[in-house]
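What follows are several structures.
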Structure P
Amino acid sequence: MEGTLTPLVTVIIPHYNGLKILDDCLRSLYGNTFSAFRTILIDNGSRDGSQKMVQEKYPQVEIVQNEVNRGYAGACNQGIHLTRTEYVLLLNNDTVMPENFLHEMVAALQTDSRIAMVQPKILSIQDHHYFDYSGAAGGEMDLFGYPFARGRIFDLVEKDRGQYDTIEPDIFWTSGCALLLRKQVVEKIGLLDEDFFAHQEEIDLNWRAQLAGFRNVVTTKTHIYHYSGYTLRSDNQRKMYLNHRNNLIMMLKNYSFRWLCLLFPLRVLLEMVTVIADTLLWGGKRARAVLRALGYIAIHPVMILRKRKEVQKLRVVGDKKIMANMYRNSIVIEHFLLKKKPEQCVHRFRKHL
């Protein structure tokens, strides 16, 4: 029935090679019962014939061809600039969805005008019984800036037993692998930070949304299957570097000056513990990534300060309110030293809110 309506959603799919996964993604997207959407594929210079496949099998898809790889952030921003619809879905090319996906995502966003972004439950495409690394049942954050998710802490991923289906929907961040957002929100808070290139730029966007007084939520009425690590494996050193670097920059941008002075030195201390432990126990690959990330921070203070000033202009909510939506302990200590699982941390944390 929605097919006769003006598109309500623009689906933005950043893509760089992977013809088969893109085909699977588009097939499931166009199998949705909700059809009031348009699709823009931002191709970051694929060389595997993806464009020809899309033109032949999915002629309704608009293709924007880049000569160079602009990364996830650059490609998504490019697509958002072309969007004229009320809602925008940022969708990874390595995802497959059920037919109720778009309907439930839109319904969740429409329950409250203060909701900026929503994600579905994200399950592993390799094993549908388990959560996926990239967002699981909703993103969380500890005070020291370390992200985790309902159903995933670092590399530990839980089986989905419905344990998060009845928790309140508010989360700290929504996963960029399937993120539905209000176009008017990004017009107010700005687009994804393209200097991040890839990894954690959506968390930064979610944090900014909270500073501006918006909510981020998860809906467990639908799900998506994700092939986590298809583009870059979790043990890829560049991926490690981007995760640490971008996460540190995000803290520097979004915390108030007072809390930054209190928490950032402790975060750097935790990073140095990571360097020592990784060097002694695991070969030093992550240690090198962390040191490189800290070096980047040290030599780019002007750029980071400029970003911080722009973000702080958005602030209408104090850090105490935002920190009420954070995990009040160190997830690093809770997980690695106290051996706590995601469910133990999330349920203890959320029941006190």
Structure Q
Amino acid sequence: MTDSCDIAIIGAGMAGASLAASLVGEASVLLLEAEDAPGYHATGRSAAFWEETYGGPLIFPLTVASGPFLREGGFLTQRGVLHIGRQQDEAAIDAFIARFRALGARIERLGRDRLVELVPGLRPEWVLGTWSEGCADIDVAALHAHFLGRARAGGARVRTRARLAAARREADAWQLTLADGDTLTARVIVNAAGAWADEVARIAGAKPIGIAPLRRTVVQLRCRPAAPADLPLVLDIREGFYFKPEHGRLWLSPNDETPSPACDAAPDEIDVALAIERLEQAVDWKVEAVERKWAGLRSFAPDRAPVYGFDPQVPGFFWCAGQGGFGIQTSPAAADMAAAMLLGRDPVGPAVGVDPAPFRADRF
């Protein structure tokens, strides 16, 4: 007998899991995950933080709207964020402050003395900075598990090792075939496949949007002196690196965005070396060992805004893709907004008051 559901969500990472949690009770939901476990790719490899300016002004409303849910749910640990710059970066610092203060962000401008208090060992050329107290680490595993648990409690089913192989639209329903030969019927397909979003679109006969997977590298370092536990998240205002402490170690990224096919991403040694070089240009700490290194794929639409909504040409095909590096910090509001668009109702949670127009799939 062919399995059936109202909504089949392709991908059980943060995007698919959070959307499923927002849909249960109003539709029967089946999450189809190609890997052995949900969250194997981008979700499971994120050094995620909630930082209201991260992703730019367009993402700001989704991030801010998600903040109360994340804080009240106990998924955030206060960190604070410091953007640093050299004297030649003064215009970039000024523009950053003006751009986000206009949106309501609370940002303080700092000079050299305060920078050194926050980042001991900061090299002399780093003389400018901005400070925002609200930035926090996100417990990604706990958040993902929360959404999956809420979805399952509401009746959603999760199938792993369930890679979509074929999809055809018949009358008002989709006939789906999985790689293992199993078949199922769904009224709606949700494309929450991350780096594989355009591939899923092709399978369903929809025009790919141009979702581009970009590799991001993170390394865990043992340094001397050890990274202070209260060190803020530190970002280069020119986006050359960022770092933060993690259990006595330092997590560091060169902020790379290397085009990649959709795959099980692995770090390139050149990017690891680049990350360390940029760290050594910022602080006088000695890197004693690279203890871990990993990479994930962050997927972006051509305009770098996430894509939510029904495909304008293919009935019953819904996009939930292109979340880039901000999909985790925006997931509560984004899922509420996407569920409202999918079900044809108003948002009922964090997305109340958020304008969905910039994210609609038909903008392409």
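Bear in mind these aren't lab numbers, they're just calculated from the coordinates by the rules spelled out. Keep in mind the model is a prediction, meaning the values are calculated, not measured. Cβ atoms are built from the backbone, for glycine too; each structure is taken alone.
From which structure (P, Q) was semi-axes √(5λ) of the Cα gyration tensor in Å, for residues 166-269 alone calculated, if the value obtained is 23, 21, 14?
Structure P accounts for this read-out.
Follow-up. Work out the source of 19.9 here, i.e. which of P, Q gives that when mean count of other Cβ atoms within 10 Å over residues 94-101 is computed.
Answer for the origin of the read-out: P.
Work out which structure the value 19.8 belongs to, where mean count of other Cβ atoms within 10 Å over residues 14-21 was derived from one of P, Q.
P
Right, something else. Given a computed value of 21.2 for Kirkwood radius over Cα pairs in Å, which structure among P, Q does it belong to? Each step should come with its number before you reach the end.
Details: P: 20.6; Q: 21.2.
Going label by label, the one that fits is Q.
If you don't mind, another one. For which of the structures P, Q does the calculation of relative contact order in percent (Cα under 8 Å, 6 or more apart) return 23?
Q
Using distance in nm of label points 7 Å out along Cα→Cβ at positions 150 and 294 for the comparison, can you identify which of P, Q gives the largest number?
Going through P, Q one by one, distance in nm of label points 7 Å out along Cα→Cβ at positions 150 and 294 peaks for structure P.
Let me ask something else about it. Among the shown structures P, Q, from which was the value 3, 11, 19, 17, 14, 12, 9, 6, 5, 3, 2, 0 of P(r) over Cα pairs in 5 Å bins from 0, in percent, for residues 246-317 alone calculated?
Only one of P, Q returns 3, 11, 19, 17, 14, 12, 9, 6, 5, 3, 2, 0 for P(r) over Cα pairs in 5 Å bins from 0, in percent, for residues 246-317 alone, namely Q.
Another question about this same structure. Between structures P, Q, where is Rg/Rh (Cα atoms, Kirkwood Rh), for residues 118-189 alone highest?
Details: P: 1.00; Q: 1.35.
Top value of Rg/Rh (Cα atoms, Kirkwood Rh), for residues 118-189 alone goes to structure Q.
With helix-only ellipticity at 222 nm (-39500 (n - 2.57) for each DSSP H run of 4 or more, over all residues; to 500) derived from the coordinates and found to be -7500, which of P, Q does the value describe?
Details: P: -12500; Q: -7500.
It traces back to Q.
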